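S.K.: Following this line, the structures themselves.
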Structure I
Amino acid sequence: MAFTQKNKFTPFKNKVWLSSPTMHGEELSWITDAYHKNWMSTVGENINEVERVVADKIGVKCAVGLSAGTSALHLAMKLAGIKRGDKVFCSDMTFSATVNPVVYEGGVPVFIDTERDTWNMDPVVLEKAFELYPEVKHIVLVNLYGTPAKLDEIRAVADRHGATIIEDAAESMGATYKGKQTGAFGDIAVISFNGNKIITGSSGGMLLTNDIAQANKARKWSTQSREDAPWYQHEEVGYNYRMSNVIAGVVRGQLPHLEQHIAQKRAIYERYKNGFKGLPVSMNPYDEINSVPNFWLSCIIIDADAMCKQVRGERDVCYISEKGKSCPTEILETLAKCNAEGRPIWKPMHMQPIFRMNGFVTRDGDGRGTTNAYIAGGVEDVGVDIFNRGLCLPSDNKMTEQEQDRIIEIVRACFE
């Protein structure tokens, strides 16, 4: 390999992660408490307390602790009444876990393109989608990378068309929109405690609702739908989705540190923003008037005229390095050589082979979808453009300032 500015850096001795768990000690005390009290199953004080604290924090009546954010999403789809053949409007740029539970219930996702202000579902496109699919009664939206969507605008569209909102706040716990916590905007909402989230339980998730009957139904379904009888009586299909009291102990120890984690993540975002001044890049955007993200992941998007040539296939990618230019692949490969973890932006769902024939609505397209998925209605889709030019940077809140300064130097060198 030739010596260049882009490979001049000595690798980090210890890997710099994208976003790894940050533990504090209280977690172990609550796990130990569960152990000594022998509450090692899906009941116990930790679950009860975590549900109470989260419901109070988010500002909803009920929180139901479940085994994963995906489990919560699945039960949300059932509670919303999605049936086989129902079309469901879904955020396009997200992780597949947002969309898969729609399919579990036989629903048919129709993808709504992204807007540039927050990288979330475009309310203008959502309104257009209802013109194309007036029968739709469910919307699944995401607060991507911890940034609130245009929640009031999306709610207004939903209300005009009598649609239910399922809010995937898996990445955005602690973020606020107009002073209100994300997770409190949907008719049903979910959060995640996966190992890389801002608050972790190693796994686990939570369903949020203001409907006590819905919460009780979710708890019943999550414990194999056992009826109130002296034997195991089952009158409907159930699931093994309840949160473990041990996992809840980890979450219980994490929750007091949520604001601290958010402050650390915000400092990382601001340090990147300042460090990249003068480079042809910009940070993942948010509405600075109405929203406060939790800054879970810091991302950049490269200016279009500063992109070197990059071509992505289904599993492979190639690029041609150019002086003064770069691309996500080059930056991610360079970071990896330096023992630092980055990640591509979520590949939009309508580009995924499994969903390529589903409906996809853009501001200028016809809403019928496309097998190419790169051009709709003669213009490039917004989500595809962000995917092509964007990437997620190391955003671990244990990363030192010195380590982040080196990450900034590495990214800057990619444009030399």
Structure II
Amino acid sequence: MSAILEGIKILDLTRVVAGPMCTQILADMGATVYKIEKPGDGDDTRRMGPFLQDPATGQPSNDSALYLAYNRGKHSVTVDMATPEGAQLVRDLALRCDVVVENYKVGSLAKYGLDAASLRGLKPELIYCSVTGFGQTGPDAPKPAYDFILQGMAGPMSTCGLPDDEPGGGPMRTAIPMTDMVTGLYATIGILGALMHRQKTGEGQVIDAAMLDATVAFNGHLAVGYLMNGKVPQRVGNTNPIASPSEVFECAEGRIIISAGNNQQFQRMCTVLGAPDMPTDPRFATNMQRIAHRRELQDALQTLVHGQPRARLLEQLSAANVPAGPLNDMAQVFTNPQTQHRQMVVELPHSSGQTVRLVRSPLNWSASPVTHKAPPRLGEHSLQALRDELGLSDAQVAGLVARGVV
């Protein structure tokens, strides 16, 4: 059974999250991904803990959680691109590939002959994807970009968090680097589309994947609503502005989320909570009335929920067909029966000699399932790539190693 991208080769000149996430997805689909890393240092995330312990020394390795999370299934090739020999090796490897993905500052790869114009001038069918903060054009194009800054600049932080007039109110970023991740997803989609285009026409092309573009688009209906009526969306915390109740509630063993927006759900919820007459209260008779009196309703429901065992309450709400769920911490996520049923944890043999536990790819195909492989150790595939792809002899490779090029 062949993988979807079997036979496709990717040159990965990316670091940190957005670019590596893109190329990891391509590796999951079966592409051979050559990740170029700086000798001795590697990807920046190799220095951001926590770290996998080296079984040989008992000391922390440079295989960090950040690196392991976004570099599954790749081939690590160490090359010093700052040297003329190293730049030539990477150019030669690029010309053996179908796709180049990079996330360097705009224009900075031209001095190495690794920019889109240089490489596609030699191989027009090459697909070249640049992942940057602000795109290849515009006044901000040269600026460096970080997820936190883009969360603020592109809008999401303005709509996340509690209102200013509530305790703890203010903009809130997401803990996961959402602007990096959504850009990585869009870059992957762009590359897959470009591969289909090349299959039909034989033409390669350049993909300009910008964090700003991806994140502005990710604002979705909040952005479109503003464009329709000019009203700036406000922060509403953990409430749903178009339905009530749709909140987080404290119970005896943690927090739950109840979202019972329509009248039938609300009536069934009130019966479960022992307040069957609550729907007859004029303040709570319809969804619009419940929104208008959200605070009174929230306080009344919190009194009913407080002290009830979470598991039992969730069972009762589920049996009554009331939408509800637990607010889980990360430990509870992985002990959740549905998460376990979906086999979201994979245990993979790592080249250090130990087994690493990772989150599996969420891609589910019936005919060509993902084959998971552990992320590589720094430089693990350097010699293989130089010999197999570029045809270098053992003596040539030894010379490169001696000169510090690889």
Structure III
Amino acid sequence: MTEQAKVPAIRFAGFTDPWEQRKLGELALTYSGGTPSAGNSAYYGGEIPFIRSAEIDCDSTELSLTVAGLNNSSAKLVDKGMVLYAMYGATSGEVAISKIKGAINQAILAMDASDMAANRFIAYWLRRQKKSITETFLQGGQGNLSGAIIKELGIPQPSLDEQRQIGSFFSNLDDLITLHQRKYDKLVIFKKSMLEKMFPKDGESVPEIRFAGFTDPWEQRKFGDCFEFLKSNTLSRAGLNGENGTARNVHYGDILIKFGDCLDGERSDLPFITDDTVLPKYAGSILREGDVIFADTAEDETAGKCVELRKLPKEPTISGLHTIPARPRFPFGTGYLGHYLNSDAYHRQLLPLMQGIKVISVSKAALQDTQVRFPGLSEQSAIGAALNEIDSLITLHQRKLELLRNIKKSLLDKMFV
């Protein structure tokens, strides 16, 4: 490697010297641990956190050791701030800075360069190299890494001052990512709580939380009194994903994975039906604003997940394989049905009606056996608007998270050799 190749694409101002290639084992003290005998209860349940490979980035552990367990095994203590590298199993190649003082087992390699900035630099470099390391030393994802392999890795290293700058920068970026992740998680939990409180529980005529000014009891009707089923179709993924066509398609996989409670056609990438002969056969089942589509099949109890359609694209839209499209017989407030039909208050009715073991399914007959509950149109609209706003905030933080992660990935490539 030439001296020029040892300079990253992006550097902090004032740093111009080429990076020096060193073996990782020369830069840091390295050691792994061990596991006390599982059959000796006197070794477990003490005050020493026992860190296993899946817990290297955690601030608590499932198991803990006694002093006797530590002293009578190969388990080794690590301090907060040390680099922890997972060498075995599904977590091979994962790396973290230890958040706690504890003991490690044989599946973890601890590294300490005696400087927090250097430790961070090593951790970020290893994170960037994960794919290269695992592909080189783990054939087909099988087998284990070892301390000997990791210590022999050649790591391009700048001056300690530049390491501090790089480590501090990525640490701050990680803090920002964590902040948005927490905001996202809190909003998801908050929405779940609102869904539980804004719809009546079994045996009750009003919800726990209502907007001011609404006092009337909610109405309850049979599903068939509220909806008519549209013509079913058997459109599969074959023939879809074209760049153009005469119609759009909503597939059950889109409902289960891609969309939330409401499908916003202006923001959703609905695939085209490329076979122009298909549309005439389903002309009677073209979807429109306010219709709902259920996914009738899933590998778990998410079968029965539903989306409410709104802001559909200009092309005609029809639903595909393993979907049940339905049209309200009378108006509902925008956003209400999408949130209500996915709430536990409604979905609990479907659970005993689901069929299958490995693949769970919901039928039209099952839907017909359910009851739909709703307040007046104004209150429906207020509920839909509030939950849509929460969804928008969740989407906002999700996009910020994706952007920050992409920025980090790009900078890891450009700020390291």
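Each value in this text was obtained by applying a stated rule to the coordinates, not by laboratory testing. Just so it is clear, the structure is predicted and the values come from calculations on it, not from any experiment. Cβ atoms are built from the backbone, for glycine too; each structure is taken alone.
S.K.: Ranked on Kirkwood radius over Cα pairs in Å, which label among I, II, III comes first with the largest value? If you can, show how the numbers build up before the last one.
M.R.: Values: I: 22.2; II: 24.4; III: 25.7.
For this comparison of Kirkwood radius over Cα pairs in Å, the top structure is III.
S.K.: Further, regarding this structure: On FRET efficiency 1/(1 + (r/R0)^6) of positions 188 and 284 (r between Cβ atoms, R0 = 41 Å, to 0.05), which of the structures labelled I, II, III is highest?
M.R.: Values: I: 0.95; II: 0.35; III: 0.60.
When FRET efficiency 1/(1 + (r/R0)^6) of positions 188 and 284 (r between Cβ atoms, R0 = 41 Å, to 0.05) is computed for each of I, II, III, structure I gives the biggest number.
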